[in-house]
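Next come the structures, one after another.
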Structure I
Amino acid sequence: MRADFRIWGLLPAWVIMGFTLIIPIGIVIAVSFAARGAYGGFDWALSGEPYVQILYQVGWTDELEFNPQYLYIIARTLWLAAITTLICMAVSLPVAYYIARQPRAVKAALVYLVTLPFWVSMIVRVYAWLMILGNDGVIEKALVATGLTSGIDSLLFNDGAMLVGMVYSYLPLMILPVFASVEKLDGALIEASHDLYANRWVTLRRVILPLAWPGLMAGAILVFVPCLGAVLEPILLGGGKQLLMGNLIQTQFGGGRNWPFGAAIAVVLMGLVMIVLMARALRDGGRHDAA
């Protein structure tokens, strides 16, 4: 009876996963090995050219020449995603700790404020930073009003603007799991640390951080993975000048009309995500085996 339930009871879940996840991923992988169509799209002809295009381009003599431009895009994506994750980790821990130490009513209100941005469209939130960072924006007007400068160049359309937008967009995804870990922290442990003459830095490093580490790692995955596929921040705040993998894929499926190459970049992006998730799984598995 139990075996039958495992088969038939889970069948609807497997069907849903198959049609919404497994089959679409299989289609993307298949398209990545197809040939580019003469008028866009793709033709069902087995070809590894989309993956070769990531590293090489055809020169004047029809020979393959190494072309690192797409490697630069991949490296820039990884770099911005990593920096965004580290900044979110540094900001989320004190915020989550402060929220966890408040009375229940205040704690509920603060958690609600953290989740409040999710009630607003991502496009609206990113557009807001155009008015903050742009010419005659909030920051420039504040600096001019204080007399610190008579005017500054636009803070938009660079890696810094994209970084600000990504940190703002994904910071709540880091705060919530860290808060869930810190909330369970026993205050007696902190008191015991101070009783043993540990200063605040030692208490943070030896008591709080180890106990909050699972939440930090969960938040790091929740931030790092969507940062790899960020689209709005590079287009709006980066001005389309600095491509990331997300808008590179969008460009290939859109104006570029090179679906196999766009699918190949998407497969590479999925591979990077799988590496991150597998590294976390292996790390957790090794920790459990050691315990």
Structure II
Amino acid sequence: MASMRDIKRRRTSISSTQQITKAMKLVSTVKLQKAKTHAEETTPYFNHTYSTVCSILAKAGTVNHPYLQKSESQKKAVITITSNRGLAGGYNSNVVKLITGSDFAKEDVLIYAIGKKGEEALAHRDYEIAAEYNDVMEAPAYMDAQAICTELLKMYSAGEIGEIYLAYTHFKNTVVHVPTLLKLLPVEVDEADIEEQKSSNLMMNFEPNEEEALSLIIPKYISSMIYGALIEAVASENGARMQAMDSATSNAEDMISDLTLKYNRARQGSITQELTEIIAGAEALA
């Protein structure tokens, strides 16, 4: 059995850790409120952007455009959005599992990492890190999403990559965050929607012309999806960290209660032993 001194030292250490986790929980709660409001305000726009682009392409028929042509390249560019800091439960590992658990051949995957934790985890698993944008997570901006989009579309048009994916955490609510792997290009259009458009003979008309219109629409679509994912990822990260720190604080409280009980028992046992020794000594002198 541990001594009273060891128990007291352990309890003091856990109390100090509890103060840290409690402070981190409060910080994450404050950040979450701001990030949650931002995510709830912007998510509908990005959802409609995605559905609108899919609808446009379903009605467009066969369009010859560099952004819509399937490349012979087997390379897949995957934009992974994680955090720069840990202590967020399974937030980062869940995004990494989206990639490691997919059917993508490791040699065909190019990682465009946003967030140090995802970059480190995937590099450790021997995935190729094509570029990192870790500073973006400190203060996500639409210009950052545009810069990433421009680079990837240039490679896609040149045939250096054949597909573009986005791996991030969708913010559903404060306690539910869904790891999501979304294919950005080529845009996946439901076959049923295409057949419906063909049967109705309602095709999309472009003005001034389809190539110029799509050259404006597709980059806007990719940039919007990346920026929307960044906003949701920030909210999800703070929500996950708040939950993790709340659980850690509760666990520390349970451990402190258990150690306090053990300390009191050890102290009671020590007092009982001392009394027994005093009584035994008195009887020996009698």
Structure III
Amino acid sequence: MHVQDFEIEAFFGLGFGSSVTLKRILTDLETCIMRRFDRVSTISQSMLNRLVSLHIPTKKAYLYPNWVDINLIRPNPEGRDMRTEWEFLPHHKIILYAGNIGKKQGLELILDAAEALSKTHPHAIFLLAGNGPVKEELIYAVKRRALSNIIFKPLQPLADLPAMLAMADIHLVIQKRGAADAVMPSKLTGILAAGGYSIITADADTELGRLVWNNPGIAELVEPENKDAFIKSIARMLDLTERFNRKARNFAVKHLAKDVILQDFERQLREIIGSS
């Protein structure tokens, strides 16, 4: 069994539920199901620690991070020229959020940043590409606030992901407080492989926070839901002249490459077969 998200933990951590009894029942059920598997894997060290806290035996739990095809997603990929196709001008700075547009992301923060930066950085364009339950709500809020520097695009085909990631000057990985240790956003692997400059909202003691602190330069960390810090971070990054973050790319090549992670996965499968 592979755990991509701890959905129960995220649900209660974000305040969508408050019943202690319900949380205990659901967690016990989750644990009961997991313990029936020969191996239980997950995508980050903190999530692996969470498995152990759920009484999954250490010998059954292992780390299986999200991998990325570093040959497909790279700083200068082949494919569509989205900047031209979507009528961006050469002087535009593209700030990209790509992925699920839902409650746990807290994307209202982008609207506040767009309003503040429209005066000081008129060439900055916020691009939200994806779908989700609060997309229409955000579109309405953008119209109500008359924000002309925010553009929405639908979820793009997987084949066009390399071109879209390479197009952006800044990438946003946004989550509300309470979600950063319950989930590990898979979009980050692609951003790192593309050599993108990114801003991540997470507390320092979370998995995302430790990732940034332990690997200086791969991304910039901002406290979740801190509007002022978020806006200042974007403003600083907009002043960069270099679009390629070499440290981010090198990290992806060394730690997240498809072959590196799949070889370890194959070793785990062989161990299961050998012990059966």
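Laboratory data are not the source of any read-out in this text; all were calculated from the coordinates shown. Keep in mind that what you see is a predicted model, and the values were worked out from it rather than measured. Cβ atoms are built from the backbone, for glycine too; each structure is taken alone.
Observations on the model:
- Answer label among I, II, III for the case where relative contact order in percent (Cα under 8 Å, 6 or more apart), calculated from the coordinates, equals 21: III
- Looking across I, II, III, the calculation of distance in nm of label points 7 Å out along Cα→Cβ at positions 110 and 134 that yields 3.5 traces back to I.
- Origin of the value 1.05, where Rg/Rh (Cα atoms, Kirkwood Rh) was derived from one of I, II, III: I
- Each of structures I, II, III was scored by mean count of other Cβ atoms within 10 Å over residues 78-85; the highest score is held by II.
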